[in-house]
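Take a look at these structures.
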Structure 1
Amino acid sequence: MNQDFNAGYWQQRYQQNQTGWDVGGITPPLKYYFDQISNKCLRILIPGCGNAYEAEYLHKNGFTDVYVADLAEAPLQNLAARLPDFPKQHLLHQDFFSLQGCYDLIVEQTFFCALHPDLRSAYARKCAELLKPDGKLMGLLFNTTFEKEGPPFGGNREEYRQCFAPYFDFLHFDTAYNSIPPRQGKELFIELKVKK
């Protein structure tokens, strides 16, 4: 496994503006899902949050318990600059695998594809550990392969199903119908409920 995808690697990507995954805002599948949530007190975690447009959207729409985590400091600073009233203690400059806490919802948006595939089962297990009973993991996964060696790392639904099945029940696991045009037909929308 390549050990170079550490905090320094990601910090440098942000400093050099090498953030091709960053679309500059929340994507429609996540926005649509968030708009259907009535409980604005859910404890939400967005790991590998990047510039955290999802957290910004949630915060601006009255969600009060949103946490973001990233190995790199730059995206957390970017969010803090855009949203001065975002709680500083909810900005977690931390490795996902060292996180503690208990959440109602974990939001996946381009973090899974940034991890080396060797870490995917550990990611699924850690998400399950961080979720409350009946907690959910939702978001988007790339259902495609990429020409260049990752990150991002691609994959397919069968690989992903094997990865998540030991820890989660599948509520939704389908091609996203409302992806942004460059990702149309290449994203899976997932909503998974932690197993009891």
Structure 2
Amino acid sequence: MSTLRVFVVRHGETQWVRERRFAGSRDIPLAPEGRRQCAAVGRALADSGVAAVYTSPLERARASAELIAEPHHLPVRIAPAFVEMAFGSWEGLTRDEVQARFPEAWAQWRSAPHLLELAGAETLTGVAARVAAGVAELQQAHPGQAVVLVSHAIVARVLVLDALGLGLDRIWTLDATPAGITEIEYEPGWATVHRMNTVAHLEMAS
């Protein structure tokens, strides 16, 4: 039975991550610390037999993927299915600013995020649908192989929830640290989470 092993990596740190701003569909560059983190991811996965490196099309993910792919001598492949959730008018705002300007929507985002609908934004269910389609494409393209997927905080959480058979209402029970590694093994009709959001490689990096 052919399996697919996916190393899901959230992109490295950005200035907006530090400021707790909603980036969503915006193109935000990696911070110098983010580049260091992703180089550490590349070293951590160097002996993992990776066959391909995929990334969200956004700059912070693409730059992260290039650093991670370097030890593998692999090109980076763009995978639009794994772009970050678009947050509409929240993009560019900090968490505190969103809470102050959109108190009801913020309360729903924290208590029932799967039900939130914002003008000009995606829904969590919409994100989950395109992510699931992206995983199916990876399974078809890489049977019996391992790939790296560089993506974003919401996408990483959605991937783990789906693998564990949990609903989107549980999204805040998971964390997704910049440059954290999650490892999921897919086989037909089943998925196994081998590790989630590990960061030991960052602590060991100089």
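Given that mean count of other Cβ atoms within 10 Å over residues 70-77, derived from a single structure, equals 20.2, which label among 1, 2 identifies that structure? So the calculation was done on 1. In this comparison of 1, 2, the computed figure 32 for relative contact order in percent (Cα under 8 Å, 6 or more apart) is attributed to 2.
Looking at percent of Cα pairs over 20 Å apart, for residues 110-181 alone over structures 1, 2, structure 2 comes out largest. Here helix-only ellipticity at 222 nm (-39500 (n - 2.57) for each DSSP H run of 4 or more, over all residues; to 500) was calculated and came to -8000; which of the structures 1, 2 was it taken from? This figure was derived from 1.
No lab work stands behind these numbers, since they all come straight from the coordinates. Predicted, not measured: the structure shown is a model, and the values here were computed from it. Cβ atoms are built from the backbone, for glycine too; each structure is taken alone.
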